[in-house]
Structure P
Amino acid sequence: MFHSDILLKEGAVFITDAHYNRPKGETALKKLLDGIAAKKIETPQLFLLGDIFDALFGGVPYTAVENEEIIDLIQEIAKEREVIYLEGNHDFQLQKFFQKDVTLFPIKKQPIVIEGNGRRICLAHGDFDAPFGYRFYTALIRNPFILFFLNLYDSLTNHSILNFVERHMSKKEQCNEFTWFEDFAKKRFEKGCGCDLFVDGHFHQNRSFSYPQCKYVNLGAFACNQRYFVVKFVQDEIIFEECTLR
């Protein structure tokens, strides 16, 4: 765990798993970020919990081309408000694209620990403790040497790798309910969460569970019903109020 000095504020907005893909005609994420940038949606903080983009990889500059508008919007918001971005498995090595105004946390620093309303809170994209094979794969694709050759191959083959990713994601059902998720979460936190509240995305389940040691919240994916979450402090509790674009 990485202990940060970030203090969670009431009214903070959380977005996870938007899987933005402009060629597919998606506009909802831009509409939400436009609202935050224009202060139609008031918030002191914006937390992005990973997979905001379908594909945004440092070391592969072409991935920023279709995402440039959203990257610029996030940068614009960060000039006036605190923006915290936890990299996911579809968006990583983001220091290539974002300036210092956006606070970035790669997977190796997740979960991060913050404080808020008298509570110790752990935040993560959600895949930091995956099985060894998955972790080996994600470490491999983040390696600068590997990324260099992937970028070269992609460029020489008319972006075949990125086209493959897009085809794969177009066939993937983003909003399935996992029947095994409750048992998975219970086993995952049977020895405790390391904090009072553990919050992540990645699984797209929009469910929460309370254990003797802590509470676990898996936030719903923005890609499912364009939902985002606003932090409310209710007495000594932290509530993630679900909101949808109008």
Structure Q
Amino acid sequence: MSTDKPCNLLLRNLPSVALEEIMEVSELVHYDLREYLVEAGETIKFVNFPESGVLSLVSRMEDGTLIELATIGKEGMIGINAALGVDSSPEVVFCQVDAVARRLEVPHFQALLKKYPEFSIICQRYAVSLFSQVAYTTGCNRTHSIQQRCARWMLHTLDRCEGDKFPLTQEALAAMLGVSRTGVNLAAGLLLKAKIITYVRGRVTILDRKRLEETSCDCYVRMGNNFQDVMALSGSVLPVNASGIF
């Protein structure tokens, strides 16, 4: 077994004995862009702890439209419902940026929660943090401009990626923000004109992070602060990316 510590922040903060057993019973898996991990209403078979990439928690409307509720990366997990005794999810989870995750079968995951109270506590804390992110996102989508929300979304994606580039189509961003493509085109166009980003062949490059933060609404900082406050209560302050919230 490898002794390397995982990149996932939840796992990194576990006692070594718990982490060693998780590493033994889990497997590393790769998820491709747009690959679905969870479908609404289906039984949750696996719990995933991302090591890299970006995953989107979305709600599917009656007409098939997907509205993003939260983004999840190496700071979190997929399948939190299983930690709370719920075996399915009304939401959908798919891969927004190619990801690698440490995956456990739900029975193994639930057995480890019972065996290691610290693991259970940190998962419960994360559930609170994720609920807050969904609440902030909902409020943000109701009150802030498309440009502010676009900047916030790009910052959250950037924090979870390596480097300053990530794949993005205008259609995908419009769907994630719950707005028209015309609105996204206008907001992204302003960021392009201001030379805050470049956009070439479906890939965004962040040229000026500081100005992108200035363009974003304060939800970006508030979400990050909430994450830090909630997760610190588990007994360990999770490390913060030097260039971002996570």
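All of the numbers you see were taken from the coordinates with simple rules; none came from a lab. In this text, all values refer to a predicted model and were calculated from it rather than measured experimentally. Cβ atoms are built from the backbone, for glycine too; each structure is taken alone.
Give the label, chosen from P, Q, of the structure having the highest value of FRET efficiency 1/(1 + (r/R0)^6) of positions 18 and 154 (r between Cβ atoms, R0 = 35 Å, to 0.05). Kindly include the intermediate steps, with their values, before the conclusion.
On the way: P: 0.95; Q: 0.50.
Going through P, Q one by one, FRET efficiency 1/(1 + (r/R0)^6) of positions 18 and 154 (r between Cβ atoms, R0 = 35 Å, to 0.05) is largest in P.
Source structure of the calculated read-out (mean count of other Cβ atoms within 10 Å over residues 58-65, 11.1) within P, Q: Q.
Figure out for me which of the structures P, Q the number 16.0 belongs to, where mean count of other Cβ atoms within 10 Å over residues 10-17 was derived from the coordinates. Only structure Q yields this read-out. Among the shown structures P, Q, from which was the value 0.30 of FRET efficiency 1/(1 + (r/R0)^6) of positions 106 and 162 (r between Cβ atoms, R0 = 25 Å, to 0.05) calculated? Only structure Q yields this read-out. Work out which structure the value -13500 belongs to, where helix-only ellipticity at 222 nm (-39500 (n - 2.57) for each DSSP H run of 4 or more, over all residues; to 500) was derived from one of P, Q. It was calculated from structure Q. Here the criterion is FRET efficiency 1/(1 + (r/R0)^6) of positions 26 and 194 (r between Cβ atoms, R0 = 41 Å, to 0.05), and among P, Q the highest value is seen for P. As an exercise: Cα extents along the principal axes in Å, for residues 66-137 alone, calculated from one structure in P, Q, equals 36, 25, 22. Which structure is it? So the calculation was done on Q.
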